[in-house]
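There are structures below to look over.
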Structure 1
Amino acid sequence: MMHLKTPEEIELMRKSAQILSNSLAEVASRLQPGMTTLQVDAIVEQFIRDHGAVPSFKNYKGFPNSACISVNEAVVHGIPNGHILQEGDVVSVDVGVYMNGFHADSAYTFAIGDVPAHVQKLMTSTKTALQKGIEKAVVGNRVGDIAYAIQEYVEKERGYGVVRELVGHGLGRNLHEDPQVPNYGRRGSGAVLKEGLVIAIEPMVNLGTREVEYLEDGWTVVTRDRKVSVHYEHTVAVAKGKPDVLSTFAPIEEAERKNPAVNSAYIPQ
């Protein structure tokens, strides 16, 4: 069952999303080779709590940390630990924020130092795929229109693998609500998008095969061929004519530009 939000509730979700976006900007400003993923997690949690909110992920279904931090071949749900980040690593940071009774959910992938051009292109392409999916999040379209836009661009135009086992979702008072929002599918299929629906759109794109597997920790999902995976995510309110993106990458990208240890995903395609 889809839970439609009032304009007032969407504004509360926007506040959660703004804190979330700024927590990722804080990561962007401080990320360095030699940091552990546990240190990155601490930056996220401290920022969220300092701004009067709560990390959505902490203790959610037993997840032990505030951020999912997935490095290189890890697709999503990486558990922060003592792993030391190195020059050339690709680091996806997925965060949820809960405040005023509502959740927001967003993710961003960072490149530490120099990474190969084909990896930068994967990052830029995944960002573009997210935008193409968001453009379809308008009243009267269907979930399948979002899914098709992402898959068509990623697989047919770029030749990457779109993960099937993990999908986007509705959110609001609960971190996961209906409907599921896959990154693959047919135009005109799935639930009709209605005004007030808020969804997390989150393409997870692999450099090689789309196939994934779980590690023994029960959380971390990795590419089966162990090639790099990239993940970007926004919280989006469905609206008439034009989607309302509640989270933002703007402060993250600004912080990236100021941090010489972090490489931007923007390259010519």
Structure 2
Amino acid sequence: MKIGLCYRDSIHEEFIDELIKYVDFLELMPDITGYKETKRLLKLCEENNVDIGIHCLRSSLGSKEGIYRPAIEQYAFYSDYVNAKYYSDHVAYSHIHGIYLSKVFPIEYTVENVQIMRRNLEITSSFFSNPILIENITQNKLSNKNVLSEGRFFKELLKDVNPRIKILFDVTNAYVTALNNNYSFEEYTSEYPFERIECIHVSGFERDRGGVLRDTHSNSINNEILTSTEWILQRTNPKYILIERDFNIQSIDDVLEDICKIRCIVR
């Protein structure tokens, strides 16, 4: 099991020459990581025997209009260039009529959307020879049009699809969604096809004055997230566990603290 970091240029760049010694894996984002930085990171990873995966924002895998092909083609080139162990994006849509919406938006967990995503993933799989990972996103308010639980949606979606299509399970996304919608984490995730989880994301969250959880990626990993991650690890054996820390980093120690926490629970 490889432990790594979701890399962000503006946050980790000044520390990466030292950080690379403490990780087994880097996840890069083609949408924000340019050619020169990618080339430098690729060299660093080769020198330190660190593998690379890619995480994307603009595929629009859940769109009724179909995938956003210009982005998919870009990601496929990038994936080949860095010899990525996987390509990943979200169970969500990011475009309407070809216009990027600046973030990903949730889809309803319905039988119709299972079929739509299956078609989109079949097309997407033709662009990549490596595993394709799909990620659950944070939802502060679940749609009243859902007819399937999140776990059941993933289970139905992955039936009889290309075996290269697997899950990038974000523990914090699921935890925040569950508690903000009055579920326990265990209840909310119980129907997931745990055997299809290839990679796990973990990050810290904040709680506002009203008690609502916010998935900010700006704090050290909370004890609740560590406990939830342990619960997931009792049910699956992912290849990668990656830390997301996008803000509020004062020194390399802020990141190393999270890496240490994850290594401890994996041991």
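List of remarks:
- Origin of the value 0.95, where FRET efficiency 1/(1 + (r/R0)^6) of positions 47 and 239 (r between Cβ atoms, R0 = 35 Å, to 0.05) was derived from one of 1, 2: 2
- Origin of the derived value 0.95 (FRET efficiency 1/(1 + (r/R0)^6) of positions 95 and 255 (r between Cβ atoms, R0 = 25 Å, to 0.05); candidates 1, 2): 1
- Computed over structures 1, 2, Kirkwood radius over Cα pairs in Å, for residues 71-134 alone reaches its largest value in 1.
- For relative contact order in percent (Cα under 8 Å, 6 or more apart) computed as 18, the structure of 1, 2 it came from: 2
- With percent of Cα pairs over 15 Å apart, for residues 7-54 alone derived as 34, matching label from 1, 2: 2
- Per mean count of other Cβ atoms within 10 Å over residues 159-166, the highest-valued of structures 1, 2: 1
- When FRET efficiency 1/(1 + (r/R0)^6) of positions 231 and 247 (r between Cβ atoms, R0 = 25 Å, to 0.05) is calculated for each of 1, 2, the greatest value falls to 1.
- Structure (1, 2) behind the derived value -11000 of helix-only ellipticity at 222 nm (-39500 (n - 2.57) for each DSSP H run of 4 or more, over all residues; to 500): 2
Coordinate-derived values only; no laboratory data. Computed from a prediction, not measured in an experiment: that's the story for all the values here. Cβ atoms are built from the backbone, for glycine too; each structure is taken alone.
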